Structures are given as structure tokens and as C-alpha cells.
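Bear in mind that the values in this text are calculations on the coordinates, not laboratory data. Since the model is a prediction, treat every value here as computed from it, not as a measurement. Cβ atoms are built from the backbone, for glycine too; each structure is taken alone.
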Structure P
Amino acid sequence: MVITERFSLQTSGHTDIIDITPEVARSLAASSIGTGICTVFISGSTAGITTIEYEPGLVKDLKEVWEKLVPSNIPYNHDVRWGDGNGFSHVRASMLGASLTVPFENRKLLLGVWQQIVVVDFDNRPRSRTIVIQFMGE
């Protein structure tokens, strides 16, 4: 069986990191599937999904690492073509990835104690984002 759910959220961009674990867990608890896998996907090419220990120090560390790996203040060919100044956000998002798969059983995500599912919005402006969740199992 496959169940697909969606929810929207507002981001502030600029490597905004948002914990979406509660929304994913609520959707799973309300589903009719007990055991399987959950895929979490973000629509769009300037944001990604991952897991972290969602605490202020690590959130700050992650933002700083992205700026060092893919600086926002250097020229990108994408910006020359489109003029929107968010070439860095496309590169960051492609490196992080748009989806994540998490196993579950007894309608509970099998995340570690300190592990949360997060959206990372790299765009250079606030955005409305759609998150797609698919539960597959029995």
C-alpha cells in the first residue's frame, strides 16, 4: 500500500533550517500502514531534506559549513543567465538532495534519539514550500 500526503510551510530562505519531524510523525500515526518506509521529498530546486540533531549550535554550524563549501558571494553562471542571484542555492540543494527515506514500524519513525528530519531552504528569499510524504508498506 502507498499513501501520499502533502503539507506546506513558509521559509525565510538563506539556509533556513526547519524541523519537520512532528508533521511527518503525525501523518504516519494517522495512516493505516504499520511497517514500511517513509519518503520525504521537497518540491523545488533550491531546498533539500536531511536529518540532524536539531539544536541551535548544530544549526549554526551547518549554516556556516554551507557558506564555506558553496559561498553565496561569488559569481555563478546560473546568475548570469537568469539574474536572480540564487545560483549558490541551486548548487547547495543539488549537493544535499531533495529527498530522504526513513524506515518505520508500529507507525513510528525509526529515527535515532537525537535525529530529526529537516528542510534546508537555501534560496535567497522567503518561499512557500510543499513537502510530499509517501508511506509504503503494510
Structure Q
Amino acid sequence: MEIKTFSISVSTKGNCDIIDITDDVNTIIVNNKFNEGSAVIFVGGSTAGITTIEYEPGLLKDYPKFFERIAPVNVNYEHDNTWHDGNGHSHVRAAIQGASLTIPFSNGRLLLGTWQQMILVDFDNRSRKREITVQLIGNKK
């Protein structure tokens, strides 16, 4: 068994920007000849999250609308009163979403469903450069 850690750099627009990172993670698995194991995908920072969705135009609109309903931008957040940066909603949304995901892989392929992709969601109120950590735990070919 082997453990290797990699990084993916992503530039985002903020404001619920959704980026498909599936191909990036697959490429890491293939290029490093991993065969079977688990991929841990983690984004550092407290205003972004990682999950899976069907990466299609309808959900790319529905997902931000969902977060606007449960953690709206234009309400009072104590975080904003403390730091005056206007991103209290971003922290709440990221906490709900979660910062990491673990996906098994076999025969060098992620075991995702047919319509399932991994995404980074940047909830912050400005563009950012995000570092995504991918840690592979498994056997090589």
C-alpha cells in the first residue's frame, strides 16, 4: 500500500462558482499508476467546499439558488460585524457543504456514478486561487 499527496490549483470567480475537478483527480490517479484504493479530496480554507453533483446546466443554477435560500447573502452575520468583509454567508455555506470527500477507485478509475462529478464550490464573495489536496491511498499497478 502506498500513500501519495498531490495538489490541484484552481482559480475561481467566487460567489458560488462551481468547478468540475473530476478529470483533474482522474489524471492524478492514472499518471501515478494507482490501481485500487481511495482518493481523499480536500480544499483548504473556510469559504469553499467539495462534493459531487451531476455537472449539468440546470444544477449549476439550482445549487447556488439552494444556498441562497438556506444561507442568504443579504442577512446579518456576526462574522461580518467582526471582520467587515461581507462573507459571513460564505463561511456558513462552506460549513454546510464540507471541505472534503473520499471516493474509492478500482482498476485506475474513480467509482463515480454515470452522471456524478466531483466539484469545488467557492462560496467566497470574491475571486480566489484555491489549492485542492488529493491524497491517494492504495495499490499501484
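Compare distance in nm of label points 7 Å out along Cα→Cβ at positions 17 and 65 across structures P, Q and report the one with the greatest value. Once distance in nm of label points 7 Å out along Cα→Cβ at positions 17 and 65 is tallied for P, Q, the winner is Q. A value of 0.6 for distance in nm of label points 7 Å out along Cα→Cβ at positions 97 and 121, calculated from one of P, Q, originates in structure Q.
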